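Several structures are given next for inspection.
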Structure 1
Amino acid sequence: MAYNYPVIDLAPFVTGGDAKKKDEVIEKLREACSDYGFFVAVNHGIPDQIMDKTMDVTIDFFNLDLEEKLNITTPPAAPLAAGYTKQPSKSEHWQMFTPAPTNVFPANPPHFKETMEEMWWKLDETAVLVQSLLNDCLKLPKGTLAKYNDNRGTDILFGFHYLPATETGKTAVNAHRDNGLFTLVFENEVEGLEFLKDGQWIPIDPIPHSLVINVGDAFQALSNDKMKRSGLHGSRREVG
C-alpha cells in the first residue's frame, strides 16, 4: 500500500542487516525528519503481543466507572501528578513516569501495573534506538544526543481516550507540537491522527503494531533546524 507519508522499516537495526540496508534506513529517516517532521516505524522491536496487551488493559481501564477511575490519582502535594485525569467533553487520560513508587495504578483491570511497566521498558529500548538513529542522521559523534537526554526521570507514558466531538468542526486534540526530542505514539484502529503538509491536513492511516514517531522542538533546535518538528499534528474527530 502506498502512503502519503514516510513509513520506515527499522528491521535492519532490530533483527540485523548489512551496512547498506542500515545506510538506506538512515537516509530515509533523514528525509522524513527534514521534510515531514515524523515517520511511521514498523518492525521497531516491540512485540505485537505486548502492544496488544497494553491496548487491551488501557481500554478496559477507561471502561471502568468514572468514580473508580477518579480514585487513581496522586495526592495534591505529590511531586509528579501521575494517574487519572479527565477533561470534560474532550478526553481522559492516565499517565505514569519512570517506574517508581510515585506512580499510581488501578487494581482493575488485572495485571494493569505489570503490563504498563513492561510496555514502559520496551518503549524505552525503542526510544534509545531511535535516538541513536537520529544521532546518525545528523552525522554526529556517537552518543552526542544521549548527552542531552540522559535524565529519563521526566519521560512520561500516557494512555489517552479521546471523546467524540459534540459540535461540528471541534477536535479532540487541538493542533500542537511536542517540545521534547521526539514522541512515540501507538494507536488502535480508530482513525483521527493527522499531519499538516503544504497547508493541508492529511490523515495517518493506522498501521497495526506501528509507531508514529514525531520530531519535537528540542530535536529541531539541536539539529540547527535541519530537522523540523512535526507540523501541527492533531487527533481530529469532527461531527457533521
Structure 2
Amino acid sequence: MFDDHFEVILANDEETRLAHFRLRHRIFCELKQFERVSKDRMERDFFDQTSSHFIVKSKASHAIVAGFRLISSNPQIPSALITELDDGILNKCRHGKIVELSRLCIDRELAIQTLIGVGLKRETIRPEKPIIAGMLRAASAHSDQAEVEGIVGIVPLTLLRVYRSLGIELKQCGQECRHRGKRVPYVGRPQQVLQALKENRRYFHSRVEAEYKSAVENEDALLPAAV
C-alpha cells in the first residue's frame, strides 16, 4: 500500500527542509500543542543542525503527509537529556554508532484525502501503520548505509505495539520516563528492522482495495499523530 501511493524523500535542500519544519509546526504546535506556536509557522530546535530530515509525499498529489528526522550522536542524543540510558548505548553514542528517531509525525487527514483521491473509500482507510512502516524502512536503510549500529527512540506504548506487530525486535535501553505521556527508551538494529519489514509486504504493496482493508480491519484504534 505504501509504495503504491507514497514515497519517502531525504530533505537535503532548503525547500524540502522548510517543508518538513512546516509540517512539524502543523502537527506538534497547532494540532498537538506540544510546542509553542511560532510566527513563521515552522517548528525547529537545536538538534536539527545534526539531523537528517525526511518527508513523506503523496505520489498523486505531491502533498507532504508525514515526516521524521534522524539525529546523529555527537556525542549525545536528546533521549539522554530526558531519561537515563544504558551505559552501552551512551558509549556507542560517543563513537557515533547510534542515531535517534525523532519528530515522527503524520498528517492523518491529509493522508486520508490523498487516498480518497486515488479511489479508496474513507471507511477503509487507516493510513498510519503503512506510513510508519515506510518511514521505518527509510530510516533503517539510511542508518544501515551509514554503518549505524542502533536506532534509539523514547517510544509511547501505542507506537511500541505497532513496531512489534511489524515484527521489529526492540531492546529496552534505559529507564521508563514521562515525556508527553509514559514512554520507554528502546533501540533497534537497522538490518533487523529491514528484514522484518521485508516480511510484511502487505503494508507496502496492496494491489486491490480489499487487500488493504483486510490488512487493517483488525488493528488498534487510531495511532498517535505525533511522537
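Each reported figure results from applying straightforward, stated rules to the coordinates on display, with no laboratory input. Quantities reported herein were computed from a predicted structural model and do not represent experimental measurements. Cβ atoms are built from the backbone, for glycine too; each structure is taken alone.
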Value 4.7 of distance in nm of label points 7 Å out along Cα→Cβ at positions 21 and 101 was derived from the coordinates of, among 1, 2, structure 1
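Among 1, 2, considering only distance in nm of label points 7 Å out along Cα→Cβ at positions 117 and 189, which has the greatest calculated value?
Numbers: 1: 3.3; 2: 4.1.
Structure 2 comes out on top.
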Given 140 for volume of the Cα convex hull per residue in Å³, calculated: source structure among 1, 2: 1
Note: percent of Cα pairs over 16 Å apart, for residues 85-124 alone at 59, derived from one of structures 1, 2, originates from structure 2
